[in-house]
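Pasting the structures here.
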Structure 1
Amino acid sequence: SEIIEKDGKKIGVLEVPSFYVGLSQDTDKLLNDLKAKNVDGIIVDLRNNGGGALTEATALTGLFIKEGPVVQVRDSYGRIKVNADTDGLVSYDGPLTVLINRYSAS
């Protein structure tokens with residue numbers, strides 16, 4: 001993570017190159033560090049993120065929402081499974097921007 005300063009505001013930037021196993025725990029620690037440094041907002045950069053563990057993508061999202069559906073997957077039989085955040089815990093609830101591009105995993 002890094003902190004950039006713009007117009008007198010401190011913005012924490014988290015680059016997420018893939019949804020690797022352990023990402024959500026690593027991100028939770030980084031969020032705590034950024035909150036301790038009194039950032040005014042956070043950018044989660046998913047540009048060029050090719051994907052990875054769906055459970056980690058769900059857990060990462062869960063750091064920013066109290067609860068709710070995150071990902072919907074349809075299998076080859078047409079059955080739909082919804083992965084949701086259900087723990088009710090939020091690591092960061094301030095201003096948030098998520099960056100994506102055409103190389104971000106759908």
Structure 2
Amino acid sequence: IVGEKTISELKVGDFFGELALLEATPRTASAVSVGYSRMLGFFRPDLDVLIKRNPRMMNILLQNIARVTGRRLIATNSLLEETIQELYLIQTKEKSDLEPNKEQ
């Protein structure tokens with residue numbers, strides 16, 4: 001949610017805040033549940049313990065994070081391309097509206 005605007009809806013098994021977990025940086029967004037939810041908090045110290053105790057599980061976790069992050073990046077890039085195209089069309093139309101009519 002940005003302000004009061006929904007920017008994403010998560011489904012069963014989805015996760016968020018993974019970049020803050022990996023980069024040890026503050027999260028850039030908040031999450032609000034619209035219904036009953038059961039959450040699992042996973043923090044950087046938990047990650048460090050997992051690395052030491054079960055490297056195989058850590059590998060699986062990181063692969064899943066990479067896969068989901070990749071999908072999100074592809075979707076974001078697609079949305080960005082569409083937005084850039086829309087802006088280009090708007091600018092082109094505005095520019096042509098400002099030009100004097102040329103008679104042939």
Structure 3
Amino acid sequence: MFKETGRDEMLAALNLQREAFTAARPEALSVRHDRLERCARMLLDHGEEFARAMSADFGHRSHAQSMLTDVMPAMSLIRYSQKRMKAWSKPEKRHVNFPLNLLGARA
């Protein structure tokens with residue numbers, strides 16, 4: 001039914017993902033906010049489908065349980081992150097700990 005993915009194929013895919021991630025840094029706050037918003041929209045639009053899929057995967061799982069333990073906490077975390085993202089991205093002074101501070105290291 002499914003084609004088995006070889007180790008080399010998986011490593012090649014991982015390396016491509018790493019390169020894309022590194023090339024895109026640092027990303028604008030607006031890009032991060034948009035990604036979270038699209039994720040929230042996906043959960044709102046397809047949460048019921050996710051719950052049905054989880055029920056099928058687990059043999060039978062309560063729809064309410066899937067919504068309460070998987071979908072809604074994800075939505076809550078997305079909204080929490082969106083509200084605090086700007087504060088989290090502000091520069092802050094970092095201190096260098098002993099013994100590197102004796103050697104003139106700076107953060």
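FYI, it's all coordinate maths here, none of it is from the lab. Quick caveat, the model's predicted, so the values are computed rather than measured.
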Output 17 (relative contact order in percent (Cα under 8 Å, 6 or more apart), calculated) maps, among 1, 2, 3, to structure 2
One of 1, 2, 3 was used to calculate log10 I(q)/I(0) by the Debye sum over Cα atoms at q = 0.11, 0.14 Å⁻¹, yielding -0.68, -0.93; that structure is 3
